[in-house]
Structure formats: structure tokens, C-alpha cells
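As C-alpha cells, here come the structures.
What follows draws every value from the coordinates through simple rules; no lab data is involved. Please read these numbers as outputs of a predicted model, since none were measured by experiment. Cβ atoms are built from the backbone, for glycine too; each structure is taken alone.
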Structure I
Amino acid sequence: MSNSSAPKRSIVTGAASGIGYAIAERLIADGGSVVAFDLDSGGLDDAAKQLGDNYIAQPGSVTDANDIQAAVARAESDLGGLDSLFNVAGAIRPGPITDLDGETWDFTVDIVLRGVFLCTKYAAQSMIRAGNGGSIVVVSSVNAHIPLYGGSAYAAGKAGADMFAKNAALELGRHGIRVNSVLPGLVDTPMAGFILENEGIMAEFDANAVLKRPAKPSELAAPAVFLASGDASYITGSSLVVDGGYEIGSYPDLSKYL
């Protein structure tokens, strides 16, 4: 169902596929325009063919301040300003703590935490300059609450991103900027392929999960857009778990599969 109060001028990171693509698709369906920011330039071009002129491809990395500032400038020039930011870009290189090297740790944490900080910083500066407020949504993970064997960097980074969103809500509220986070469980996206394609993990997931299926990306896009919309005008600093009840079920022991 269309949300007429959804933001009309947005930056979506990780917008070439998965949850980011679904959020961009939903925003455009609700009458908005999106600066789609992703390292995957080919994926952005393919998505632009599907979603049309209101999907503005902007290749770049969430760990590069210059790339982010270019995306914000693109929103200001092409869209006339920025109403919302969706921090979606993510990555994981799994491995047990005792085998994990610093470079692998930094790769994951830089994307899922440092990238959220940088994108929020520059988007918020733009919103403050314009003086019209805005909204920021951080896509964290249910692994901010539940440890993930072999995913210490990812879980720690996502927990940090969830708390960062609360801190940003505290600091930016005086400028009329709301900040909230969404915590997905297992979602049918390319990044989750190594889980979705493992019969052993999925058997345990099906045995323990409440709704017994992964989410579709669109099932994360709807609550994310809601949190950025006028319908959520009195919600800030909140963490919305969207995991099909997985957190209240039983998490599989991934040590057998890594």
C-alpha cells in the first residue's frame, strides 16, 4: 500500500540489490526520487533500467568520505535537497575469532559501522543547512542482539550501528532530524546466500524460527520507509526488530558449518 507521507528525496546506500534496492523501489512507488549509492556500478545500471529516471545511480563506497559527499551533492543538485537517508550497505567476511585477522575484521566493521557514521554525518549536515529537518534509517541486524558464530565483526558492528542510531537521534533531534534503526533477521538477499544455500543451516532455521521462512526484501522496505515517513513523526531513537520472531526462537549453532 502506498505511503503518501513517505520522503520524496532520499539517498539509499547499498541500493543496487537486496534490501537497498527494495527500499529504493518502494520510495519511487510512493512518488519519491532516490540517489542510489552503491559500489556495484553494474548493479546500479541494471536497477536504473528497472526503476526509471527517479532512480539516480551514484557509484561509490560508504567508507570513502569523498564519495559520500559527492552523493549528498548529487541529491542537492538533482533532487533539490535531501529528506531522508537509508543506511543499508553491508558486508560480512565470516571466520572464528581465533582465526580472524585485523584486515578481515576492519573490512566488515568499516562498512557496517564506519560507513553508517560517515553517511549520517554528511547527510545530516545537508539537512541542517536546509533547515527542514529529515529522517535517517539505519539497517542494523538482529545480530546486534544475538551473537553469530564466525560473525563477531558483523555482530559487533551491527550492535554499534544500532547504538550509533540512538546517539544520532539524541544529537540531531534539535535540528528536526529523526533517526531510527531496523533490525532484520534472515532475508533472501545475495549477501545471505551462504546461509540460504546451506541445507543444514536452513533445516535448523526452519526448526527454530517462528515464521519458518526468510523475509523478502520488500518486507524490510515497508517498515524502513514507514520509519522515515511522516506517519512516524514522533518516533526517534527506536530499534524495530523485523525478524519474523527469530529473536524469540532458537538460533542455530553455525560452528558446524564454518
Structure II
Amino acid sequence: MRKSLVALSVLAASLSAATNAADYTDGNIHKNDYKWSQFNLMYAFDELPGESSHDYLEMEFGGRSGIFDLYGYVDIFNLTGSPDSDKANADSKMFMKFAPRVSLDALTHSDLSFGPVQELYIASELTWDGSTTNSTKGTFGVNNYKVGLGSDVNVPWLGKIGLNLYGTYDMNQKDWNGYQISTNWFKPFYTLDNGSFVSYQGYIDYQFGMKEEYASASNGGAMFNGIYWHSERYAVGYGLKAYKDIYGIKDSDAFKSTGISHYVSLTYKF
């Protein structure tokens, strides 16, 4: 539905700048533990597919504990119950993403790094919108599970990014349906005198190899580009999201799935 955005807490600047490989040969798998959570009050302008403009509240969280690396969020749409909202008559008023990864380095008490690759994972992702699935009427809620290989990679300027390759299992169809490559980043690039900073943060999700019986386009995806100001407790941001046949929906005059949308957000960090 929308971004899988890695917006970290006050640890973000130091974490994104980290360039050392994860080395767990000493057996201390909790030495890199951390956690964060925040509430984001969001507004989307012309979100695709379908050019929907609407408000929503996002509860976003993540962290690391031993072998587990976690990112997730829950979005609640149309907070005021406005009949004029594009989400007023939607089948579902929520969307959830839960994306745990299991570190192979920590699991084996090893250092599996090589070149720019700092750490390897078994990566997974669950997306769910809570709407009712009705195969008789031909309507299906979002209910997908992805699993594959994940990594943390050090790249010039951006620092550490996540890079994952998944196979996609459609739980409604009970069938595998293509692949997804995903990357995300968080790059503080300007620090103010009071310690707050401005970051460039975002992600790319690109699906390919989707089957004709489940998708009108075999490939498609989105790229989110955000500029955010961060303090210890607050953040304010703007994001531009570019789409191409998102979710395997072929762009058409009847239902737009390729183009640009815009997001604004206000954040409180716990």
C-alpha cells in the first residue's frame, strides 16, 4: 500500500553511518541490540494505484534483538471518519507490514561479511490489509508472504542499506507469484547547531516474474524519496513516490498505476 520506510529513532545517525561488518565470533549476539517506535501522522496526495488522497495514522517500529532484525508498521486510514475521504468507502481501513529477518551471522556465531556486504539474513515480509476475502465474488484482500535472502550492504555516501530478494507467496491464491527486490536507506546529511539533522531516506520495492493469471503486468514497483528533519522526539518530512505498474497492475486510463504521489508527515518518537 505504501512505503516500507526505515525511519529510525535517535540512533539513526550512528546506525546509518556504520561501516563495520557484524562479527559474532565472540558469541555475544546481543551487542548490537536496539529498538525504536514512533507515531506518524500522514497525508497522501494522489497515492497509487487509483490516485487516492487521504489521511492516516501510522504506528511504526523496529529494532534488533540477538538473531532477529525487525521492521514493521500498521496504518489506520481516515481517522476522522470523513465521508469525503477517498478511504471512506474502502473495504479495509488498515494496512500492516511485518518484516522480520534472521541474521545468519548471529545464528552461526560467525562473520559472513565479504566486500561491501556486512551481514546476511533469512529475510521475510508479511503484508495484510485485514479486508474480507471473497473468492465467489472475485474480491481479495492483501495477504502476501515473502521469503528470501537479505543483507546489509555498505555503499558510497548512503552508508549501510538493507537489500533483500524475496519469492512471493500469495496466500489467497495459495500459489507462488514472482519475486521482489527491496532496498532501503537512511542518510543524515546535514546537522544543525542544536543537534537536530536533515536526512534523505527512502526505499525501492520492485516486483518481477509475476504470473499472467494473477497480474496484468509481469513487473512493477515504486521508489520513495523522503527529506526529513529530525530532533530527539520529533520529525517532519516530505516524500515523493514514483510508481511503475505498481503491484503488477497495468497502467490504464481507467485505473492509474504509474506516476507520482506526494506525502507529508509529522512524527513523535517514543
- One of I, II was used to compute FRET efficiency 1/(1 + (r/R0)^6) of positions 26 and 226 (r between Cβ atoms, R0 = 30 Å, to 0.05), and the answer was 0.25. Which one was it? II
- Message: Suppose helix-only ellipticity at 222 nm (-39500 (n - 2.57) for each DSSP H run of 4 or more, over all residues; to 500) works out to -12500; of I, II, which structure was it derived from?
- Response: I
- Of the structures I, II, the one that 1.05 was derived from, the read-out being Rg/Rh (Cα atoms, Kirkwood Rh), for residues 114-193 alone: I
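Supply the structure label, taken from I, II, corresponding to semi-axes √(5λ) of the Cα gyration tensor in Å with the calculated value 29, 19, 18. Spell out each step's value before the answer.
Numbers: I: 29, 19, 18; II: 31, 24, 16.
Traced to structure I.
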